[in-house]
Structure 1
């Protein structure tokens, strides 16, 4: 097996490329347009508190998806596209956009690795011309959500597992990978990659980055400014 030595850049999305969580932007619009009821996603408030106190439930996405059966794929894709144009695109960090575009101009591979859903991330991929990102996927039956995932969510240690599998399938060495993230939940993957970068890091990730001499980057301005 011949391993590629071309640099590869993997970006987390939420708070790294986009100012807030992409799922938050989507859910606000889906709730407003009454595609989803608040009772279906209210448990996310508890999950957010657990995350902020560094006690995340690594299966929270699998659990919340159980309440999201019966949604039309065409509806959620429509909302996602509208959400990207109105909310996500204006909130893309200019610093992240610059790095992505410059690395792609050099013909270096760029993908996203995110726990967010693929239908939310797809318009972001299309905007940058990126293909093959790692994102959580819903299971459908005849175009309707089943309340299950197709595979597993890419959150925390499961994101590292998905990235490892992707690197092996594409003959990529971890030493050649630049991984950018804001969150302590991505420390396992940051440690695995040869070129970790903490972007707008939370308290725990900042401490880790300083201790190990990882690159720390700060993005503030967004495209909508």
Structure 2
């Protein structure tokens, strides 16, 4: 059942992984999207690597010369209106060298026309107000090879106002015998998708379950497994 307004929630997802459907990021993103779709959402997904997105030049024409419109003519011409039309925008990225993938960063930079140039204080932090008043939710889905939750510190900061779904040692998504290690996380992702589609807020307990933090003994096991796998790849 959807929220009391009986409207279909629109989800717009962007997968930044260059490995597209072959990567761990796709497995985690699809877990969330499939659960949302099962709860009644209308889901649209794009691979950023297939889009023509030119880099921001920092000219600020979208603020003062042609407010709300970038100088570039590319796929952001339809992507920005699609983001505004969505109820939930989902960004997905692998973490490389402690950072989000550069394809997603380029898309992020090109969302500048959605902001106004003025400064405002919001909870003690300086921000730009939004150009449009529609309330939208953002979800960031991120995967990493390292087993530490600290791998997502930069991602969390970049998307500080979003719902965070972070999985370290994300190869566990496709390792059946090890899946029980992250079963609670998998269940939490499904629950979060259902609640967001119904317009419900996520409590702190559920938010914490969406960010995996392995105990030391599990990290040691995962490191050992990775190193053994790496040796086999050399053979």
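Could you tell me which structure in 1, 2 was used to calculate relative contact order in percent (Cα under 8 Å, 6 or more apart) as 27? Write out the running numbers ahead of the final one.
Details: 1: 27; 2: 22.
It traces back to 1.
With respect to FRET efficiency 1/(1 + (r/R0)^6) of positions 27 and 171 (r between Cβ atoms, R0 = 25 Å, to 0.05), the largest value across structures 1, 2 is given by 2. Which structure, out of 1, 2, was FRET efficiency 1/(1 + (r/R0)^6) of positions 19 and 115 (r between Cβ atoms, R0 = 35 Å, to 0.05) derived from, given a value of 0.70? Traced to structure 2.
For which of 1, 2 does log10 I(q)/I(0) by the Debye sum over Cα atoms at q = 0.07, 0.13, 0.17 Å⁻¹, calculated from the coordinates, equal -0.21, -0.76, -1.32? Comparing all candidates, it corresponds to 1.
Supply the structure label, taken from 1, 2, corresponding to distance in nm of label points 7 Å out along Cα→Cβ at positions 107 and 203 with the calculated value 4.7. Don't jump to the answer; show the numbers that get you there.
Working: 1: 4.7; 2: 3.3.
Here the read-out was taken from 1.
For which of the structures 1, 2 does the calculation of distance in nm of label points 7 Å out along Cα→Cβ at positions 195 and 211 return 2.5? Among 1, 2, the structure yielding 2.5 for distance in nm of label points 7 Å out along Cα→Cβ at positions 195 and 211 is 1.
All of the numbers you see were taken from the coordinates with simple rules; none came from a lab. Because the structure is a prediction, the values reported are computed rather than measured. Cβ atoms are built from the backbone, for glycine too; each structure is taken alone.
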